[in-house]
Structure 1
Amino acid sequence: MSTEGGSKAIVAALLANTGIAITKFIAFLVSGSSAMLAESVHSVADAGNQVLLLLGGRRARRAADSEHPFGYGRERYVYAFVVSIILFSVGGVFSLYEGVAKLRDPHPLENAWLPILVLVIAIALETFSLRTAVRESNKVRGTQSWVQFVRRAKQPELPVVLLEDVAALLGLVFALLGVGLTIVTDDAIWDAIGTIMIGLLLVVVAIVLGIETKSLLVGEGASRADDARIREVIAAHGSVAKLVHMKTLYLGPDELLVAAKVAFGEGASVEQVATDINALEAELRAAVPHARVIYIEPGFSAVPGRTG
């Protein structure tokens, strides 16, 4: 569900941003608004980011091989991290540069009605894209708040699209304010201020995305709920004396590695331990379906203090 929902949200955002980018560039060429130019580059960067997310999802589905025995699932994290870099460099830094340049050399807008019209249409399209991302995110968000969802989601596509769409809507509002105040006051400095606000917004969003995807790239373990569930299943297994230690790691958004050292009761034969391990692995996969790679090392609890 997470993969399909993420792809649907990405495609909706890609279609919206492509159309918006074209109309914004036309409006910029006609009006000369720096805020429209910043928003044009923003939409182009967003559209490129969505292409990268789709590419990352496709490459992540490649089968495991000798060089990558755990598969390519984490490529989705790599591409999400690249998206944050592009959003920062292409979107944020360019907008700040353009805004500062406009402050130094302000010039009046021409045909100001056109960027207003384009911005209103773009807000409507971005609202549709955000609505799609929210609807798909709600299918997997559960009881988490939106901040918790962005911080804890193991599937990077939906949080990335959500943050991009929110930033896009706020950026459009900033651009609308900048252009509108420029028209009302006949002072182009408002257009420059709107452009700078867009740049600062994109830089902040890019930093947040970079921090969250970096954490996924470094390697995150199971959520507290899944960790507790795994420990509960192991403790409840009849032949288990105790759980010595356990480590978990997401190999990809939908694939969790579980490695545990489990102490079995005194007198258990090798054959019985092997049977118990197989049964325990099946119970863990049933309880936590994305725990697909499970390694259980047997120990024995006959000697006090001994870990096997």
Structure 2
Amino acid sequence: MNLEFDNVLHFAADWHEKGMGAVVVTVIDTWGSAPRRVGSQLVVSGAGQMEGSVSGGCVEGAVVLEALDSLKDGQTKVLEYGVSDDDAFAVGLACGGKMRVLVEPIGKQFPIELLKELVDAIAKDRSVIYEINIETFRRSLVYEGYEDRIRSDRSGFKEDKITFLNVFSPKLKMDIVGAVHIAQALVPMAKIVGFLPRIIDPRESFANRERFFSVEISNDFPDIALSNSEPNSRTAVILLTHDPKLDDPALHIALKSQAFYIGALGSKKTHEQRKVRLKNAGFTEKEINRINGPIGLDIGASSPEEIAISILSEVIANLRLVK
């Protein structure tokens, strides 16, 4: 759920433990141009402190008042709000819409023990889903299943339309093999949209602090680095060295992993040669076709910065678009 900001639920747990009271407000449904996506959360203390957002400011004032009222009676509520065109325009949208929010005061209905377990799972970067029936308000935490939702951070209702699933996925990671100029442009862009990038390149003259500052750097050979920290369903693997001696061993590991995206730099001719080598190494056509090559969306990119944008766009498309 939380690509943009660190999760805010720990504030609610802390406020409750301090005796201030706390309420969790969650966007559970949207129509039209709602400012925040389903699963976005706002937490409110009994003293009126706020963290997070459910509308970017459009209806926060009204939501906070409802949240404070809910602390008095301890009742969970489902509320609907309309976002006017003027309010939507103020937060960068062309037109307004509607949204439903779930208001949950921490207490008997939403026990602090359940919240603390959820906060702990998120802190440990575990896949966890908060499941609630919005008619009975029965709650539970689910740690297995819903792989597609976990991979793409897709919160929402089950087919029954009354069971809401709020998805808390592990952090997105991006393994970039090849500390080249494109990588220097890609790293800050990836960090902005919520990825934790790692540069992998045995050439220390390329992969060093002077060129990549505080980002994680591995000077192991790519196959070793990827074997030591195997890509999972929340990992994108980007191959930029243009050198088969480095790219091919990395591909052997990536193609056997659960990485949701694999992309390799090179022309169409280079990629055809790559496919032949992989076929000769025993990989099937289905496995080889997981590789996005030539890497990036075809937007006519030419500079390293433009190529980085095309790569990141393709990565996001693979993450977000339901296949």
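I have 6, 23, 28, 21, 16, 6, 1 for P(r) over Cα pairs in 10 Å bins from 0, in percent, calculated from one of the structures 1, 2. Which structure is it? Only structure 2 yields this read-out.
Taking relative contact order in percent (Cα under 8 Å, 6 or more apart) as the criterion, the top-ranked structure out of 1, 2 is 1, with the highest value.
1, 2: which one has distance in nm of label points 7 Å out along Cα→Cβ at positions 80 and 176, as calculated, at 4.6? Corresponding structure: 2. Between structures 1, 2, the greatest calculated value of distance in nm of label points 7 Å out along Cα→Cβ at positions 104 and 216 is seen in 1. When helix-only ellipticity at 222 nm (-39500 (n - 2.57) for each DSSP H run of 4 or more, over all residues; to 500) is computed across structures 1, 2, the figure -23000 traces back to 1.
Out of 1, 2, which one gives 3.8 for distance in nm of label points 7 Å out along Cα→Cβ at positions 120 and 144 as computed from the coordinates? The correct label is 1.
Bear in mind these aren't lab numbers, they're just calculated from the coordinates by the rules spelled out. Worth saying up front: this structure is predicted, and the values here are computed from it rather than measured. Cβ atoms are built from the backbone, for glycine too; each structure is taken alone.
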